[in-house]
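Every number here is computed from the coordinates shown, using simple stated rules; none is lab data. All figures in this text were calculated on a predicted structure; none of them were measured in a lab. Cβ atoms are built from the backbone, for glycine too; each structure is taken alone.
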Structure I
Amino acid sequence: MHKLSDSDYFRWWQVLNWLLLFIGASLMMAPLAVVVITSLTPVGATANGFSFPERLAFANYQAAWSQGNFLLAFANSTFTALAVTAAQIFTSALAGYALARLKFRGRQALLLLVLATLVIPFQLLVIPIFLLLKWGHLLNTYSSLILPSAASGFGIYLLRQFFSTIPIELEQAASLDGANRLQILWRIVLPLSRPALITLFLFTFIGEWNDLFKPLIFTTRPELRTVQLALAEFQEQFTNSWQLMMAAVGIATLPIVVLFPIGQKQFIQGVANTGIKE
């Protein structure tokens, strides 16, 4: 009886890994396939499982775009998501660098407080945030969509952990050359932290793009509708037209589908390099 060598075990282990990845990817892609097939099915026809219909109805996307008035919603979501992402990167970089490099009393307690914010759902804070926005006359403005998410405990912790992996000798050399803390952060630390910054950008932008809760609670003006709010209203109007509904879902999902592959390499590197280091 032939005995399997270590290389044979390794080869079979690779085959098993690829098989599991294929099964997982198929399960994840199945809902997206249903969305695409249904959205390309002519109105009144029925999609046949996972097979494309005989005639592709690309007009469904045009009809969903015009009837759902997604142009304004796309502009609002893009502006809001970019503004929140820029604010989180700014605040997370400053706070993360302070927690990673500055030595001050209560630093560990402050870090634990930041981590504690990760377990508090945003929905529990909506009433005090609503009252603060009302007190500041910020309801029904872009500020009500941006300010509640301008800082993130996740972003602070992510960048803090990544900053801790950067050799401190680089910063000490810059300090000897006369650079202050902000110059070190801007010219040395941030350029070396590109994977972590892109990771934070993707997490924040995707989260804000898919957010329905804040626009639903803090805004009532039609001109402030975001993509998810427009999609919810579209669903109420076209409940019986699954083709148009799936076309609208495809329109709302397209920016994320395009954005993620662009930063995929940096995203994986940022997550892999961000470990626990004390």
Structure II
Amino acid sequence: MKLRDFMAMAAGATALMAVAAATPAAADENKLEELKEQGFARIAIANEPPFTAVGADGKVSGAAPDVAREIFKRLGVADVVASISEYGAMIPGLQAGRHDAITAGLFMKPERCAAVAYSQPILCDAEAFALKKGNPLGLKSYKDIADNPDAKIGAPGGGTEEKLALEAGVPRDRVIVVPDGQSGLKMLQDGRIDVYSLPVLSINDLVSKANDPNVEVLAPVEGAPVYCDGAAFRKGDEALRDAFDVELAKLKESGEFAKIIEPYGFSAKAAMSTTREKLCAAK
């Protein structure tokens, strides 16, 4: 079944009030079959190593897409096709049908859990700062940035770091949205921001590749929580999410999960020590 045919069928079924209770389940059950016929799943990523990455040849890698590719393969979906997106645009894109799943280090939060159907945890990480060498402003927490009227922070738009900065009291005009890690690092090097914030593994990867002796990493950020992501699916695609979770559990139990994510620096134990339910309920 082609995607447009599927969408037309779902729209027509919604109008039949007499079968309203049964229709979502039927549409949900068909999603995996649709992806099998399509031959690939469309995933949203952020090109933020080691969570996600796109090589010069266009090949998609990173811990999250590698896990998703293996699971979809086990579900009978031959491959994944990635679209790079800003974090703030991922959920709207998923809801609009532009993606079949988000596999991008999109950490679980109650408000996100209300908007999408998450899988069980996949990747866990803490927060970090990239700073000028010597940390001249003494920034060790998001509150430190809020308390210093001269300090500006760069963060991904719609991402956890932007939210943490604003919640700590950093004024909107001192939270600078940047499109990607390379841009954030360049803004730091040029003095346009005083700190760039990403998860620990992402900052370490970015700074190590830059090989700039004038940039250093502070990790973890004081007072910032540890987060975990999961693959995110549209509400209504819970059957697909549940099938994904079954294969994810098998990967974790067999040890294959650790073999996929630990070379990227992630801890399989951390992901296996918590649950979607706990993370979605956390404040």
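Work out the source of 1.07 here, i.e. which of I, II gives that when Rg/Rh (Cα atoms, Kirkwood Rh) is computed.
On the way: I: 1.07; II: 1.01.
Checking each candidate, the match is I.
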Open item on the list: Of the structures labelled I, II, one was used to calculate distance in nm of label points 7 Å out along Cα→Cβ at positions 43 and 155, giving 4.1. Name it.
Closed with: I
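I, II: which one has helix-only ellipticity at 222 nm (-39500 (n - 2.57) for each DSSP H run of 4 or more, over all residues; to 500), as calculated, at -21500?
Working: I: -21500; II: -12500.
Matching structure: I.
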Task: Comparison of I, II - label where mean count of other Cβ atoms within 10 Å over residues 59-66 is highest - done: II
Task: Comparison of I, II by relative contact order in percent (Cα under 8 Å, 6 or more apart) - largest value held by - done: I
